[in-house]
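What follows draws every value from the coordinates through simple rules; no lab data is involved. Computed from a prediction, not measured in an experiment: that's the story for all the values here. Cβ atoms are built from the backbone, for glycine too; each structure is taken alone.
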Structure P
Amino acid sequence: MTVSTLPLAELSNRELANLYAHALKDIPPSLLAGFSEGDRGGLSGLYLPAIPDGYWQAATRVMIVGRETRGWGVVPKDEVCGDLTAYIERSIALQKKFQADHIGQLPDAKATFYNLARQVAKRCGQSGVVVGNLFCIAHQKTIPTASGRYVEILRYSEILLKLQIELLRPHIVIFANGSSSAAQRRAFFPTKGNNKVCFNGRYFLKDGISKNHLWAFEMNGMQCYRVHHPSSLHRKKADNARRFLMTLLPGSDTNAAVSAPMASSL
């Protein structure tokens, strides 16, 4: 089954796993921590967003794109999972449970990124929120730029993030990956040049929000926003921008759903 023929309401996590497996059919096994025995090279497990319960029935679907996970133990250190589909299913199940367990909790000063997800869930409804990442694999629990496998990680990160947006069809995408990986975000989704996919950009200077802290734009039929990562050193200005962003998002009691993007948008 291809993306173009897949009915919107029928996409399940099992079908999502199969589509992930197809996209990753040529991924080197050594890039997947726990896929085979041996040194994992400081790499985390593969991060793959799942479809939350009730997602397709949500009036507003929002994807929040962070930077990378810290630790992401798809396969425990004393185990091996050498089947790609099984590995992917483990990652999906882990992400689904982690999000369900954490997104409904009270704010946590140590979990700044998930505090943003909680704010969005409170505003738009928990079932319609899915959490993605710019990088699908972390290195030494941080951004993988120092890894000797960085070029490979970057390649599969782009493939997966674009596929996730196409398959999960969010109405709104919030890029909260931060300035340290802004260049990679712009490489995936160009804002300038012949390959530009971001249009109708606008700032909110009249509302007292710096252009560095909030930018709105449209991409392939989706309303998108770029904000600082919640752990930004510019905490006060970044917090103000995120609070303002919440006023721009449709509330969970909105009667009319946002128009859905086309399945072939990316």
Structure Q
Amino acid sequence: MAILQGHGDARELLFHAPFRASLLRGDADLAQAFALRRAAFRADRGGPDRFDAVSRHLIIEDPASGVPLGTCRLRPIADGSTLQETYCAEYYDLDPLLGRRGAVIEVGRLCVAPSGAAADILRVVWAALARIVERERAGLLIGCASFAGTDPDRHRAAFDLLGRHHLGPDEIRPQGSARSIRFATDAPVAARQGLAALPPLLRSYLAMGGWVGGHAVIDDAMDTIHVFTALDVAAIPKTRRRALLSLADMMARVDAAAPHA
């Protein structure tokens, strides 16, 4: 059953305990999502944009306090024209993906509240995404992963690692279509230093079999440098996928047994 279409209830509860995960339509009250985005992306850069209204929004909350702990927006890509209207298409040439079969979901503005539990919250976000991917029968997730600031030299170790070991297949790899930096594919790599320099979100993508485009794009408006990311669902290690779906199932079972406020 598709759950990312623009109809139905404004909020759909995926599970309630120990964290509450909900999907909200773009016309719902997204104040919590925007507040968390402002904290993650700087107050003047995390607010709404034109892509929010055409997306569904995943919110992870503390069920006792209602405090938002994680969020991202999801946009199902129905066809080539929709692909060219995505956030990613503003910065990358997505033509290589046009011939790909199967459903695509763009994941954007993914962030978690900074805390000691950030890694656990990110795992819950991925568990919810795994359940959504299964229900949507999606074959590919696309998005952008951000590095803080606009100085590429600050992130050279990470970029060298990406260029040497994590580029996507030539035939489907998008190229930067805006102000971009091409990754070197033959630079010496200090693997430990490069891995440590990766943002946690990008590390989690790569750990599940994700890949990146051939460029990093400087985004002055967001004060970041971002890279195109893609995750072929079929490439996710079976043990990792089972673990995420089991986590989602466990939380759904706890939810069914627990009284809701």
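Here distance in nm of label points 7 Å out along Cα→Cβ at positions 104 and 192 was derived from just one of the structures P, Q, and that gives 3.9; the source is Q. Between P, Q, which one scores greatest on FRET efficiency 1/(1 + (r/R0)^6) of positions 176 and 248 (r between Cβ atoms, R0 = 30 Å, to 0.05)? Top value of FRET efficiency 1/(1 + (r/R0)^6) of positions 176 and 248 (r between Cβ atoms, R0 = 30 Å, to 0.05) goes to structure P.
Looking across P, Q, the calculation of distance in nm of label points 7 Å out along Cα→Cβ at positions 32 and 56 that yields 1.7 traces back to Q.
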